[in-house]
Structure I
Amino acid sequence: RPGERPPELRYGQRVEVEGRLRKVRNYGNPGAFDIESYLARKHIYWTASVPAGSPVRVLPGECGSRVKSAIYSLRSAMLSRIGSLYGGRPYETGMMQALLTGDKSNVEEPWTDAFRITGTYHALVISGLHLGVLAAVVVLLLRSCLLSEAAALFLATAFAWTYAVLVGGQAPVMRAATGLTLYACGRFLYRRTRPLNLLAAAAIVLLAADPGQLFEASFQLSFLSVAALGALALPLVERTSGPLRQGLAGITDRERDLTLPPLAAQFRVELRLAAQTLHLLTRLPERRLLQAAALGLRPLFYLYELAVVSACVQAGLILPMAIYFHRFSISGLTANLAVVPLMSLCVPVGMFAVFSGWRPAAETAAWLLRTAQGVVDWHAQRQPDWRIPDPPVWLAAALACGLLLLAVLLGAGSRWRWGAGVACGLLAALLVWYPFSPQVAPGRLELAALDVGQGDALFLALPEGRLVTVDAGGVPSYNNRAGGFDPGEDVVSPYLWSRRIKRLDAVVLSHLHEDHAGGAPALIRNFRPREVWTSGLGDSPVAQAVQAACRQTGSVLRLLRAGEVIEMGGARFQVLAPPAEHVPSTPADRDSLVL
């Protein structure tokens, strides 16, 4: 029922409910996500709906693994501790629970929208970044306790696998734990670890265990992001700031110059010359000037390298992000400079607060989280939510080949690398600008009825190229939690993007019930229609969401009445209902807009 929380259940309990079983099926539209295959890989083949108010009966006896039961009991205790640390503060409670345990049941959609728009969502959800940060903290703590490197790595690896199970065995964390295990094995054998070799070894192990992962977006994004670090960012840093940063170590030790690469040694000599000049002008000790220069340059090099990493990861992921999520974020280049360090601090501080119960640590973690939220909100307000239709095959192939060539040239230090970089930039700009025409037949009227499950959704292509949708489907919603199914975002929009459509001319909503207009807000935000037609508004949550989307995109909201005629795109729309004297109130089926 609305406002009612589901019963609290724990791992291993046996339950009994009365419901309706349905076989999982795909939506029958071009561009639709293959939900059947996705769930089948998780061994899910059926879904069930339980009537509101139907009891959930807990049966005697237990099942499952005792080890997992103990780990999930720890997870429940962590969730309870987070709730007590941030009692009465739903934002901090929900976000910290998601950040530390992967439980997003208390996260509301508006809290995460800005992270998605700015391309920083990876720092918010449980990922390899979090596992890597926590493992590094564990190694540092153990090394400070005088444990050997081998012992510290062994215990950190054991911690990583425990944490991976603790957060539900989510795929990105399991992949990171596999990579950490292989890294530890290499260190045990006294082998120098190369990022791309480690990445390839992790891919071989994971694909040998489950070859189907290769076709998952999550797998591709994880490995492409790390590949971008190893193949693009690392060579670029090694040839620019790397030698200079290396030259800052022991800057006052002249004998060390002979052991450094030429670029680093030359940089040290130039710094000393600058320090000598400043000494003559200011009479300050030359040694102090050199130390101050090294102290000031280190954070600048760190920011530069973080910017290089952010830009290279953005470049490596621009194509899969456009194909799978139809998103592009220019602000991610700068937002990640602040968000990644903030969240990298927030995770270990928050974990310490949970296990210690120390409120100052909890408040510090909350401050880091709110600061990161402020950064992404600031960027989101200044950047449009950039959505990209399906790219042409030739453009996708050219960009992929260009990035691969750029990686090879960077690794070889070729002088052609700058030309390859410019070519990749031009192809990426073409992908984002997207000057390609929609796939509609000119001079013809086309009507497509879309499969949205419950409710309706129609697509109209008018003879002169104008594009209109009628309704957008929807399902009843009882909360505002993140991750829920939205037919406007998940069904109708992918169909339109598969037709290379960037913008609509009108969105028609017969009436503002959730099964007809539930997907409309996402559709309005994604395609910025010039006008939105409907019969009335009311004050329902759907009506408020539609009005907010219209304000955000600048779409004109029109309430139509019988007798009105609209000429558009070589077609003529005549309004048959509701009657002219209709007074809008709470939307009802009898008040529907009829064209």
Structure II
Amino acid sequence: MTPLQAAKPPPEQSELKDIPMRGYQMELAEPALEGRNTIICAPTGSGKTRVAIKITRDHLEVGAGVEARRRVVFLVNKMPLVEQQCNAFREYLSPKYDILPLSGETTADIPVGETLPDYDVIILTAQVLENALRDELITLDTFSMLIFDECHHCQKNDPYNAIMTRYIKQKVERKSSISLPQIIGLTASLGVGKAKGQKEAVEHILRACANLDAEWISQVVEHKEELQKYNQKPDEEVKPVSGRSEDPFADMINMIMEDIEKTLAIEADLKPPSQREKQAYEQWVVNLARKGATLRDKKVSRAIHAATTHLRKYFDALAINADARTKDALQYLEKFVTGLQKEGFDGTDVDLVKHFTEAKERLQECAADPKYSNPKLDQLKYMILQAYEEKPDSRCLLFCKTRALTIALLTWMQEDQALRKLNPGRLVGAGASESTGGMTQNQQVELLELFTTGGHKIVISTSVAEEGIDIAKCNFVFRYDYVGNEIGKVQTRGRGRAEGSKSVLIAGREGGNVLKEKLNTIREKLMEKAMLQVWHMQREKHEDFMKQVRRLQEESKKERDLAQALKEMQRKTKEIRGKGMKLLCVKCKEFACNVSDFRRIKENHHVVVDKTF
């Protein structure tokens, strides 16, 4: 026997692993397995991805003998989810079915229109598919099923809604030869929007059905006990904390801001909001900056631009001081001033920076004085250490409002003798650059692996960890003066999946988040009642249910048509006004280019065609 005859290629592995399905998961999958457009609504951690894999595999297997090849698209709204969900699908579908992961980062060199039809399952970010549909590189009838992860985002200007708007338009206008894909939505909660009563809450849920062209919402009803066994709700606690009894740092920053406001008194309608730490003040500064940019007087415009830039930084410093250490707020301002000095500044900047340099020594004294420590941080430290004393191998997620705050909290923990032993990590979105506090996708994956293995025992995160991203079971979830809507409440709570887990909101008494949390609890109960009403409606009066869905689809179409007409009118008005207009530098008012030199590429990117620019 020759070496070639002796050598054999490895056998093709066509056998697929069994998909272990619980009773409640089969209940969730049933309407979709029957071919209905379905929204699957079940808590975070209940295994909705596995339900989607089961639906996908059955769909592909049933279609094996069909002439037209079946293709499934699984849509996500965040880049890190592409690889994560791809791995989940590969476990139960490979090697029999070809799976392709795609995100905005990976499509630059891929001919999307030619590539997608070669795969059975494509997992991609929604914007990639919307771009391909918009540019007519592919059509919806290329696919036999679309699955929307976190489908509650399918509203307003979200890419999910853009895709479904095309779908519904084609469905209304389609000819018999066009076959549109089955639609599946996955979510932990549809929310209630701005509803104040059950009727409005039901309308909100029906609108979600209209947007996804869903004829059924699948919920766990028959197997509730089994779901509760595997998906235990954590104990919830709200811990209101009083702020500093004295805060000379904030007092001095407020005085500096007041002085800057006085220098702006040259403008007529200048009346800032009295509470400078509130969102209304930031909006006032933004509006003033926009107004200043349009003034013809270069000197006045430059003064307003510089002053509003400084006011924004002081606003940020007040926010950091309120939630973190005074030291962190001071370092933030020092970094800003150092950056200005490197850029080089004129007399306007010199006068503004003088406010800070004159107060700097007193600000440093405040930052160094332990009697001005932050009571919210003290409470957070106490509760974290208490949690790890009770269960030394605990995993903890700490949610906070901003990327800047994740950096401040991480620095605080790393500098604290007791907390640094937990080797804290930080998780934020991949949308921002590293220089502005963002993370790469690889950094996210690496961090989550370390959290799973215990390399990090606590992770500080923005809302990026609320939904979708697969995070190891943790038994403590802290929300640090961070309250989203009722959907976020359900998702964040779902992160505490381990037995005996706990979810704690630490919030300032004065900030309004304690009240907001109570309102979210009320909205959650309102949503549960509305979901039950919709469940009865679709079972007992399905024709009426579908009439309501179609009514809302027609309303949405009228709203879109009107918005499109207004947009077109505004575009034409801008074109007329733009003729002869010039673009000037907002800072120095020097000529940059003519407005007529702008061109738009693929609806998003703007370029200047003047070679001298």
When semi-axes √(5λ) of the Cα gyration tensor in Å is computed for each of I, II, which one produces 45, 33, 26? II
If you rank structures I, II by FRET efficiency 1/(1 + (r/R0)^6) of positions 98 and 514 (r between Cβ atoms, R0 = 35 Å, to 0.05), which sits at the top with the largest value? I
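Looking at relative contact order in percent (Cα under 8 Å, 6 or more apart), point out which structure of I, II has the largest value.
Max of relative contact order in percent (Cα under 8 Å, 6 or more apart): II.
Which structure, out of I, II, was FRET efficiency 1/(1 + (r/R0)^6) of positions 202 and 522 (r between Cβ atoms, R0 = 41 Å, to 0.05) calculated from, if the result is 1.00?
Structure II accounts for this read-out.
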Comparing Kirkwood radius over Cα pairs in Å, for residues 210-457 alone across I, II, which is largest? I
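Readers should treat all values here as calculations from the given coordinates under stated rules, not as data from a laboratory. Note that the structure is predicted; figures quoted are calculated from it, not measured. Cβ atoms are built from the backbone, for glycine too; each structure is taken alone.
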